[in-house]
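So, here's a batch of structures to check.
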Structure I
Amino acid sequence: MTQIFGEFRENLPKNHEFLILGFSPSSVSIRQRWRNNGLSADFIADYLTTFFPVSEQEPSTHNRQAEVKSAVSYIANELLENAMKFNDEASQYPIKFGIHLIEDTGVTVILQVTNSVSAKSLNKFQAFIEELINSDPYDFYIERLEDTEHSGLGLVTMINDYEAQLGWKIETIHKDVEVVTVTTMVQITL
């Protein structure tokens with residue numbers, strides 16, 4: 001079973017720059033590696049900025065590189081934190097993170113993370129996705145600020161602050177046991 005929500009791109013161009021990272025389940029819980037999310041996000045942002053070189057003759061390139069780095073670091077950190085927080089550790093399915101630089105009609109950065117989810121949390125997550133994509137982003141943000149029980153502020157901040165397009169792909173994968181994965185995709189145009 002596969003379900004798509006929001007702005008999810010199934011097929012990315014064949015020739016583009018990308019970086020894929022994996023966080024494998026091990027004797028150390030993924031949640032115990034929480035402090036590494038910021039380090040990983042900063043690494044991803046630093047990697048991407050190499051494709052946005054700075055020129056002393058063009059001062060605007062400094063600002064653009066700083067904006068790209070800030071946006072990518074924030075988004076990558078939020079995606080990794082959510083993936084680690086909501087990962088179904090019982091599945092032993094690795095968390096996979098990817099960043100893609102697509103240059104076609106403009107420059108698009110696609111960040112995506114895939115993690116497993118428990119069957120009991122899936123319906124609640126799908127309801128959250130539906131609410132997010134069918135709400136006004138500003139109103140949703142205010143609502144979530146006032147709701148101490150639920151969050152989602154990181155995702156709606158991506159929409160409001162970075163004009164990001166979000167999409168999700170929920171799949172059932174049959175390995176030794178059935179695993180449900182969620183791939184969250186964030187697209188920003190630079």
Structure II
Amino acid sequence: MIRRTKTAPIIHIPHPTLRSVATAITEVDTKLLELAETLGKTLEATTKPRGVGLAAPQIAVGKRMFATRLEGAIQLYINPKISAHSEQKTWGEKEGDPHLEGCLSIPKIYGPVPRWEWIELEYDEILDGTLVKVHQRLSEFSARVAQHELDHLDGILFIDYSLTLGLPIYSENPETENLEELDSTMLIALGAEQL
């Protein structure tokens with residue numbers, strides 16, 4: 001019998017799981033393997049917009065895991081943490097690194113977020129049924145995606161930066177698909193919190 005992994009629904013604000021700190025993963029079991037498959041399949045299935053990252057809390061699972069889809073490949077990160085980072089932050093102004101971030105859990109809302117230019121990421125991978133520590137250096141867009149997903153594991157949303165730093169937030173006009181700046185009071189209505 002072939003078991004088919006299903007996708008999971010992506011939750012949206014104000015779902016409480018998006019504001020919870022995810023718990024560490026300590027063992028490899030069937031539930032973890034299924035979560036890894038489901039997270040990857042759900043990210044692969046995203047279109048309009050095509051997602052580049054998805055954290056377990058975004059499918060209502062409070063575990064420290066996220067997946068990225070960069071250059072077509074799904075990469076899983078279990079118990080990730082930043083072990084080093086650049087001195088400089090970027091607003092994503094380089095080619096291929098978008099200036100505005102969006103989120104699958106906050107559809108059609110975008111905003112600028114300062115992120116480290118590069119990070120050293122320490123995380124676990126599953127190897128022969130056990131968790132093995134891995135280190136990886138990510139830069140520019142891949143570093144931005146990882147930092148966005150790491151925030152999800154700590155209950156932080158990108159709109160929180162907008163509220164805390166007084167940054168603009170934009171909404172996609174459904175008729176024109178152009179971005180229009182929202183009034184700052186909308187940040188509270190969207191569920192933004194001070195960092």
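Taking distance in nm of label points 7 Å out along Cα→Cβ at positions 72 and 136 as the measure, the highest value among I, II is held by I.
Calculating distance in nm of label points 7 Å out along Cα→Cβ at positions 128 and 160 for structures I, II picks out II as the one with the greatest value. Matching task: -6500 is the computed value of helix-only ellipticity at 222 nm (-39500 (n - 2.57) for each DSSP H run of 4 or more, over all residues; to 500). Pick the structure from I, II. That value comes from structure II. Identify the structure, out of I, II, from whose coordinates Rg and Dmax of the Cα atoms in Å, for residues 16-103 alone was calculated to give 14.4, 42. Comparing all candidates, it corresponds to II. A value of 14.9 was computed for Kirkwood radius over Cα pairs in Å, for residues 64-143 alone; which of I, II is the source structure? Value 14.9 for Kirkwood radius over Cα pairs in Å, for residues 64-143 alone corresponds to I out of I, II.
Starting from the value 21: which structure in I, II was relative contact order in percent (Cα under 8 Å, 6 or more apart) calculated from? Matching structure: II.
With mean projected area of the Cα convex hull in nm², for residues 40-79 alone derived from the coordinates and found to be 2.6, which of I, II does the value describe? Label of the source structure: II.
A short reminder: the numbers here are calculations on the coordinates, not readings from a lab. Fair warning: this is a prediction, and the values are worked out from it, not measured in the lab. Cβ atoms are built from the backbone, for glycine too; each structure is taken alone.
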